[in-house]
Structure I
């Protein structure tokens, strides 16, 4: 996918929407110094280009009883394409896995799993993760405290 050419106004629009995706077009236009119609056209262009993928609500995990974050390093027996594909397709089906990355280094994958408690993670581990064909090892680390959680990308580093 070709890169979308962002200018200063596009970056401002993105920065504001990352902080408040429910901001009205009128407020957004005022904050970036445009009238509403050109602002809406820019937002639509950013959406059409896939720069803005979607709009979401960030839910407090404690409020919905999902306070436990587990970071899981998974190593496969063999790093061959069909094993990677099977693992990735399987992981995509589990709602407890919020993030999954193919990694360099010691482990093949890093997962972030969210569960209500330790026994729920034990169930997840036994009923799902250990049953994936080709998994050689699983190492789990439990987050004690969330020091920083950021969803907004650092657009100020783009230099426009």
Structure II
């Protein structure tokens, strides 16, 4: 695990976390949050939320995000990108509109979205929608801000946990 301060949550804090996660990502997420939950406050400002030795969420600037480990288990809207965009997004680049093959039609600006490759259907990144779904397949511009991707520091923490 990366350096930082690690502590256990009290039962009332776990309940509050489960409620927040349930409101944001659907009630099914409650089954992912176990009875023993810890927070690892990292030096880079992010906090990893660990349940049963698995990093399930991270917090950045007070906002809760799922990790790539659980993003496929919960209801997160999807943006599908072409294979030419995959290496760039997997290296941390934002998703550009020309690389988008399709997007869930109910995506709104500010939504958390899973970025999925078109060939394998694997989630390679998690991002924030910068535009509504109908504007995503434009000929130019950024559509999704990359906040967590395969190979980043959070991903490396997932491999260890």
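Bear in mind these aren't lab numbers, they're just calculated from the coordinates by the rules spelled out. A quick note: this is a predicted structure, and the numbers were derived from the prediction, not measured. Cβ atoms are built from the backbone, for glycine too; each structure is taken alone.
When mean projected area of the Cα convex hull in nm², for residues 48-127 alone is computed for each of I, II, the one that comes out at 7.4 is I. Given 19 as the derived value for relative contact order in percent (Cα under 8 Å, 6 or more apart), which of the supplied structures I, II does it correspond to? Going through each structure in turn, the value belongs to II.
From which structure (I, II) was FRET efficiency 1/(1 + (r/R0)^6) of positions 32 and 120 (r between Cβ atoms, R0 = 30 Å, to 0.05) calculated, if the value obtained is 0.10? Only structure I yields this read-out.
Computing P(r) over Cα pairs in 10 Å bins from 0, in percent, for residues 104-143 alone across structures I, II gives 31, 54, 15 for structure II. Of the structures labelled I, II, which one yields -5000 when helix-only ellipticity at 222 nm (-39500 (n - 2.57) for each DSSP H run of 4 or more, over all residues; to 500) is computed from its coordinates? Computed on structure II.
Hey, Rg and Dmax of the Cα atoms in Å derived from one of I, II reads 15.8, 49; which structure? This figure was derived from II.
Quick check: 1.6 is what I get for distance in nm of label points 7 Å out along Cα→Cβ at positions 40 and 152, calculated from one of I, II. Which structure matches? List each step's numbers first, then the result.
On the way: I: 2.5; II: 1.6.
Among I, II, the structure yielding 1.6 for distance in nm of label points 7 Å out along Cα→Cβ at positions 40 and 152 is II.
When you work out distance in nm of label points 7 Å out along Cα→Cβ at positions 72 and 88 for each of the structures I, II, which one comes out largest?
Checked I, II; max of distance in nm of label points 7 Å out along Cα→Cβ at positions 72 and 88 sits with II.
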